[in-house]
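Once you scroll down, you'll see the structures, which are given as structure tokens.
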Structure 1
Amino acid sequence: MVAEYSYSDLLDLNSWIRKNSDAFYWQCTARTVQESKLFPVNPYIAMSYLNAWYRYPALLRKLEQHMSPEELGDRAREVSSVANIITNGIMSQFYLGGRQMLIDMGMLRPTDALDDVMYVLDFSKRLNLAYHRNHAHTLPSDANQRAQLLPERVVQVFDADAFAVKPGDRLHTAVVRFLAQISQYAFLSHCECRLGISNSGPYKIGGNAEMLVRDFVDLGEGDFPWLDGVAAPVAHNNYTLPVVLKDTHFNIVDDWASFEATPGYDHDNMIAVGLYTSDYLSDGYIPVAMDNPATLADFLEHEREVLHEATSQLWKVMAEWRREQLLDAGLLVYYSVPKDLFHLAGIYDQDDWMTIEERAQRFKPLMNDEYGRDLIAELVGYISLSSQQGSEYTMSKWSGAPGDMWSTIPYSVLGDYPSTPTVGAPRAGSTSLPPKTSTWTTTAGRLSLAEVNERARATSPLAAQAPYRFLDDRWVKDNPGDPRVQELYRHTQASSRLLAGRGAGLTRADIEALRKADGQSA
């Protein structure tokens, strides 16, 4: 068939492919080491790309029948969940990774599955544009590695209600120990990758301090079957910790929601902290144990012990897995990065996200440790696959090499060169892992999947409704007295210790005065 797209359609699409290529290369070569003593990480990464290639097109089309990418981005921005900076950004990367592998194997032409490629990439671009609306870039790398995601009304609450801490006091010690434990647990529960950890910011707090908003997601019993039982005592599925550090500049908060600071991140510079939970069923952020510093310290100390025990139990579970189960779990964590978008829309199906499509299963015999290692190294590190090479005169953005990670779509499809539209309907999936048997941990309680979906379909956060949805920070700045603005701010402030009922128009000086009167000014 001859493609029915315009020249401008393909110009825009290929520009987005190249942006993905450049951003992913920088991340993969500058920001990560992909290895584990337990999990076959590189083989499971490669398998996740293939599963994404075969399944994302049909699943995302089904999703848009219920909720647009723009609404999903707006909804996801108001809470912390798996639909976050890193997952929204890498959805297109994983899909393109599967495409590139199959092109290099000679199983696919760059002109194949054209409708699928156009759709998935357009969906991901629209999602990220809406999600990153507040800083008006598509990705943090477009904003000089900044991810100032949250609106003023949310950051004001985090700023106002954060409890002052100093090294050696009980709350400061509890926070440091909790962060160490939750990081370890989130890393293991996500099969020794960092998809359970996200950050946004930095947000300027006064003259010499910055806030980093730290998120830890998918911690409780939920989508991952291996957390059934093990994570039952975990109080919340997601945690958000706004952390304020003095004399510290977060010069990088990148597309993978990781950070670097100048000087380095030092807990001794932490001067304030808060704790919240939220998810696809909550209307914004819910304070956790934020009555006073003592109640917060109590909770963090107890939850640290809970997470410590859960980590120990999870090690025991995973130590019993055979290699195929380790591979399946890791690839499902990677492949399922868009899953909370389906939770937001109330159409999540466990089989869609926790099984491997039969066409992807065919590649498992290839995926020994050596092949997986070399394939991923060539694909996203060295950019040395034959399908990735351009002419000898070209120089790619970061490496200067004559190759780019992801192949663009040839413009010949606009003429009479044939293309194919799709990979077809999804086929049956399977997994070597035990099935899920427990409930889902949510802000509305422990629910069955049917209850989770029903509640999600009935959830409509105020900030996502008309006429509030399009009251962005620029308009609010010019119209602080508008009744709709006041209502939106008061709604966000409803559970705030210091800002409840105060509405819009507060300055940073007003916030600091309230903190000083509350005894929290650092």
Structure 2
Amino acid sequence: MLIRKLKYFFLCVVLSAAFHSCGGRFTNEGRQIFHYNESAGITSLDPAFASGQSAIWACNQLFNGLVDLDRNLEVVPAIAKSWTISEDGKTYTFILRDDVRFHNTDFSGFSGPRYVTAYDFVYSLSRILDKETASPGAWIFRKVKTLADGRPSFTALNDTVLRIELTEPFPPFLGILAMKYCSVVPKEVVEKYGKDFRKHPVGTGPFQIKMWEEGVKLVMRKNPDYFERDSAGRRLPYIDAVAVSFIVDKQSVFMEFMKGTLDFMSGIDPSYKDALLTKDGRLNEEYADKVQLLTGPYLNTEYLGFNLKNTEEANPLLDKRVRKAINYGFDRKKMMKYLRNDMGYAGTAGFVPRGLPSFDPERTGGYDYNPEKALQLLVEAGYPNGSGLPEITLTVSAQYADLCQYIQHELSKIGVILKLDIAQAAQQREMMRAYQLPFFRGSWISDYPDAENQMALFYSKNLQPHGSNYTHYENPKFDALYEKSQTCTDDSARNGYYVMMDSLLVSDAPFVVLYYDKVVRFARRNVSGLDPNPINMLDLRRVTIGR
């Protein structure tokens, strides 16, 4: 304990020397420092391992890729200033900027400006597929063509032209390239540090690393050579530094935020949700002069999944009428108001979440609260008022027990008896993937902004152990529409296929949609430029902090 206290004291001295402040918004020179907390911790600053939100957020400050996503989820230029796609949809050619520099840090080893070339992207993207790297992002390039010599088809035609070839058309591919896995890194620095590149990241992003004391503090300073400018020609970013703390206890984080030592807090935790929010999701008036609430759709669908693998003939959940009765049997809007303070949208449509163009409740249909309809369906299934229906086990992690207890209570009113099996989250996921759970809670956060990412969960060729079809859903009509959608390069037409697929899913009811998530952000009143986006990316390029 004494050693840790001394280490923390020394860290504050270092930060004080660097910023003339150990926790304020401004230094003596008027520099702006943005403070936020990361309760989940950060295990790596190597974008090849940016698989969780905490790492993705940090890597977004340090790295860039070929393309980016704007607030409307449109693909926009980043290091690639333009691109073309071949008529067959299989060849992508990118024209790169020639003015993008890697960070010149104390450990980068660059004696002068080191500019990004197409060859750097060949190395960086190929590294994701290299088995020695063991990147969890290797799956994103499953449709990249393999050349005769065994290398993936990432080809530099010259310093500023990059070509990528696919084995078949895949319209969401541009969106995938916006993922942080696809960031450009300098080969010489990666090879110098090997696995320790995770602690010595060098990228091209708006900030560059100053220091990282794991589990204590991460400091990133403004990149003076960052290539992006605002519409007025002013170089981004606006703030001078970012300081990240790693307080685990959510109540302590809340207290630090209310004291003003943190500028930003993400998400809503039961420990403080009722203090900050009214039941209908508004900010409590007593905080209005100090805090702002920022919300918007988040591409995350929270659901209950039915295992449709026919392992037990007596399994009542294999009867679509029982699954539909469960869908009709509880009030999602009431659930969201009283258990989530309306921080989410009641799941009364299909599986595609709000925020995607193919979210279309009128065409997909869905389930609202209708106990009379639920009782009718149970009669049709041979279980009048639930008579003869065996107890149904729902497996859920402790974090979602309150929602499932509410559903358990409501379904008991129509004769459906749920038994809740509270499991560790990791254990539940493993059992779900092995088809060992007849009824389970799940969530799906979009990896990229195309509904293919949601629909792939129900494509029969994505059954486990190699895919993500956890419900074991199989429908030839759905599969045919899915395959057609993946040869369609017209966005509007492809979204039409997604709507038809989602409508089939609603009819077959392999799931119970609980709610579509919301991005929930709390910021100090003097902070601007933190507007939420549907992928919940933390973008600090345009953030400013007033006094």
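A few remarks follow.
- Looking across 1, 2, the calculation of semi-axes √(5λ) of the Cα gyration tensor in Å, for residues 190-461 alone that yields 36, 28, 20 traces back to 1.
- Test item: distance in nm of label points 7 Å out along Cα→Cβ at positions 46 and 414 calculated as 5.1, pick one of 1, 2: 2
- If distance in nm of label points 7 Å out along Cα→Cβ at positions 102 and 246 is computed and equals 5.7, the structure in 1, 2: 1
- Comparison of 1, 2 - label where distance in nm of label points 7 Å out along Cα→Cβ at positions 206 and 350 is highest: 1
- Parent structure of the calculated result 39, 26, 15, given that Cα extents along the principal axes in Å, for residues 230-269 alone is the read-out and 1, 2 the choices: 1
- Comparison of 1, 2 by mean count of other Cβ atoms within 10 Å over residues 238-245 - largest value held by: 1
- Identity of the structure behind 25 (criterion: relative contact order in percent (Cα under 8 Å, 6 or more apart), calculated), options 1, 2: 1
- Computed 71, 55, 46 for Cα extents along the principal axes in Å - originating structure among 1, 2: 1
- Structures 1, 2 were shown, and mean count of other Cβ atoms within 10 Å over residues 174-181 at 22.8 was computed from 2.
- Value -8000, calculated as helix-only ellipticity at 222 nm (-39500 (n - 2.57) for each DSSP H run of 4 or more, over all residues; to 500), assigned to which of 1, 2: 2
Only the coordinates and a few stated rules stand behind these numbers; no lab work does. Since the structure is predicted, the reported quantities are computational estimates derived from the model, not experimental observations. Cβ atoms are built from the backbone, for glycine too; each structure is taken alone.
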